[in-house]
Structures are given as C-alpha cells and as structure tokens.
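Pasting the structures in now, so scroll down.
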Structure I
Amino acid sequence: MTTTGIPSTKQSILQHLLKQGQASAQQLAQALKISPQATRRHLNELEVEGLIKYESVQTGMGRPQHLYQLSQQGRSLFPHRYGEFAVSFLDTLAETVGKEQVTKVLEKQWQRKAAEYRDRIGNGSLRQRVAALVELRQQEGYMAELHSIQGDKQQFILAEHHCAISEVAESYPSICGHELEMFAAVLPDCTVERTHWINNGEHRCGYLIRAK
C-alpha cells in the first residue's frame, strides 16, 4: 500500500505522525498551519479508516488530551522494499541451510551494500557524505533525515522515521546489527552509535555519527 490517492492534508498528517511518533490535534494544526476544526475532521476520518489511533492522556484538571499515532495499517502505507516474500524466503533458506548460514548471507549482503554506498557518496566533506547517504536512504524508502548538532561540525544525527525492512528486522533482528556495521564501513573515519531503534518500540531509528 502507499499514500497515493489520499488527500494531501491527510498525507501531511500521516507523515507528521510518522516522524514525530505522536501528536495532539492542536500540535498538528500548528505544525501543518490548518484550522483546529479541519484538523479534527481529518483525524476523525483517518481514525474511521483505521490509519491512526489515539491514547488519552490526563495533563491537568480538564478533559484528557488525545495523542494520535499511526496504526499498523497506517504504517503499512509507507513504502517497503522488502516484505512478506523476503521473510518467507529467509525462513525457507534457514530451514534448508541453517540459521548460521542465513546470518552469513545477511552479513555478506550488507558488506555489498556498504561498498555500493561508499562508491555513490564520494569523497567530500563529512557533511556532504552524510547528506548523500541520507539521500540514498530516502530513495530506498527509509524517510531519512539529517540533523546537525549545534556548534559541532563533526557530529550529525541520521534519523530514519520509517524502516523499509521492518518486516525482515522483526523476524531477523540481527539484520539491524549488520546495518549499524554497514554505516560504520561506509564512513570509516567516523564512529556510528545507535541512539533509537524502532524494534525497541521507538518511533524512529537514530544514529549518532561522530568524526574520529
């Protein structure tokens, strides 16, 4: 599934929730610069469609506040490059040759991917290379963003609000470790540290990239 065919305002709401994890109607209205009434109407429609859900949070003496987030169906709208077929294939491979061999295959795949990324990002400054890496990840459906750390030109945060291989990672979490190793191989003059992980229930994967 994709967000194609969904009105642009609703797409903006879904994308905002994907990036932020959750938000109130007021926060969405302010971020998207639309009226609170229109925001609530869109939220009601998205909830009926099963694309979002909410939890009620008591923040004071008044009425509870609704904090909205994507449902599993809502997350499935965003592009996946792999999916059920990849998981099924890996399961079959594990049954045939054993899980240890599957782990070696996945490791080899990330080594090849790292070599591809290195060739494509070139030899520019650290910021230029990280920005190029972010662009490549965006093209692959990861909804990646680059964040600078104020006052430090040698540290960056790579945030990925959507995991294009989430179904594979759920069944084979070791793939996330290989991904971390891949980033380190792509940027050999840096240390790469995971700061957030979707598989831990967080709404994004995050990596701190720091020049050695």
Structure II
Amino acid sequence: MAVKIVTDSTSDLDPALAQELGITIVPLNVHFGQTIYKDGIDLNTDQFFDKLINGTVFPSTSQPSMGEFVDVYEKVNQPGDVIISIHVSSKLSGTINSAQQAATTLSDRIDVKIVDTQQVSMTVGLSALGAAKAAQEGQSAEECVAIAESIAQRSNFFALFDTLEYLEKGGRIGKARSLIGGLLKIRPILRVEDGEIGQFAKARSRNMGMLKLEQAV
C-alpha cells in the first residue's frame, strides 16, 4: 500500500520537483477567447503573462472536470493505495468540487481523501510537498493528511500589487473589492484569510510595500 499525492496547477509547484516527490498535478483550464489551454502544459507562466499584457482578450479560468479527476485517480491508483488530493481554496475555485465528485464516484474501489487548504498558489504547494515527503518517509495516510492541513493552517499568503485591475476583471478579488476605485497610486497588499482574498495593507510605493511585507512575516 502506498500514499499518492495529487494537487492542482494553482499550487505553482515546479514540475521537476513534483515528479521527484511523486506528486501528480491536475491542470486547470485557461481560456483566452475560444482557445483553451491546460495550465502548465499548453501554456507556461511566461506565455500567460505575454498574452495577458499584449493580447486583446482577457483570460478566464475553469476548474478541471470531474472526469479529469476520475482519470487521474484511476491512473495513479494501485490496489490498496490511498490518494490524498490537496487543492486550492473552495471559496476561490470549484476545483475541489470536481475532485470531491470524482472521489465519491470512485469510492467503492479507490480511497481518496480530499484536503481543502483554504489557500492559494505556493501555500497549496507547500501542503502538497509536506504530505509527499511524509508519504515517502512511510507515514500513514492519516498522518499525511494531518501534515497537509497543519501546513495550510500555519501558512500565510501575502501579495503586493501595482494594480488590482486584473484581479477585478478575473472576479477573484473577494473581500478586497472595497478597494476598487478608492486607490490612486496606492499599492495594495492582499492576503488570503479564511480561504478568501482580503485587504491586508496599503503602501504608497513598491519599496514601502516590501517593507510592510517584511514586517508581516
């Protein structure tokens, strides 16, 4: 019996590191108009930002389908295995809903445990890394889940922005929406709190913003 770790592409894990630790990454879909890319497969970070800045179509994202998760779980599973599926906050993406539906569909033959990190980006990745390392050390599925949840609960995600334009257009701004229209040459610092994006601080320059981030951590 082995413990297998699955996460999604919002975790921002380096593919080589994920492969080394046996982590399977399920890509989200990135839409530019009628063209759909698999995050991290058909479209890397540099290509995404090039299209975002220089293109004429604003992108959107969509969660992997239940069927995609079913395919992944069936592919990585061996008899007796336990799969731990670690994902972006359910308050910011429907990804975990697809994962849960797939787990329910396969529950009679594959043991899948779902972890809602209530986090984003590399804080999701850190939870997956912690669980994967624990699995390699031979710890039980329950211990790996506890480690992933503990890392997520102890992690803090902060982000310093030059503008909230793209977050607003993408509909991911959450509790920080009150900042829209009220900032003139102000750099907002956002954080993830209780699984949602909210306001942490404001700065009048990038340097001041970096100082506030240093003080926060």
For the read-out helix-only ellipticity at 222 nm (-39500 (n - 2.57) for each DSSP H run of 4 or more, over all residues; to 500), a value of -16000 was computed from one structure; give its label from I, II.
I
From which structure (I, II) was distance in nm of label points 7 Å out along Cα→Cβ at positions 44 and 68 calculated, if the value obtained is 2.0?
II
When mean count of other Cβ atoms within 10 Å over residues 108-115 is computed for each of I, II, the largest belongs to:
II
Structures I, II, by FRET efficiency 1/(1 + (r/R0)^6) of positions 76 and 196 (r between Cβ atoms, R0 = 25 Å, to 0.05): label with the highest value:
I
When mean projected area of the Cα convex hull in nm² is computed for each of I, II, which one produces 12.7?
II
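The numbers here are math on the coordinates, done by the rules we state, and not lab data. Remember, it's a predicted structure, so these values are computed and weren't measured experimentally. Cβ atoms are built from the backbone, for glycine too; each structure is taken alone.
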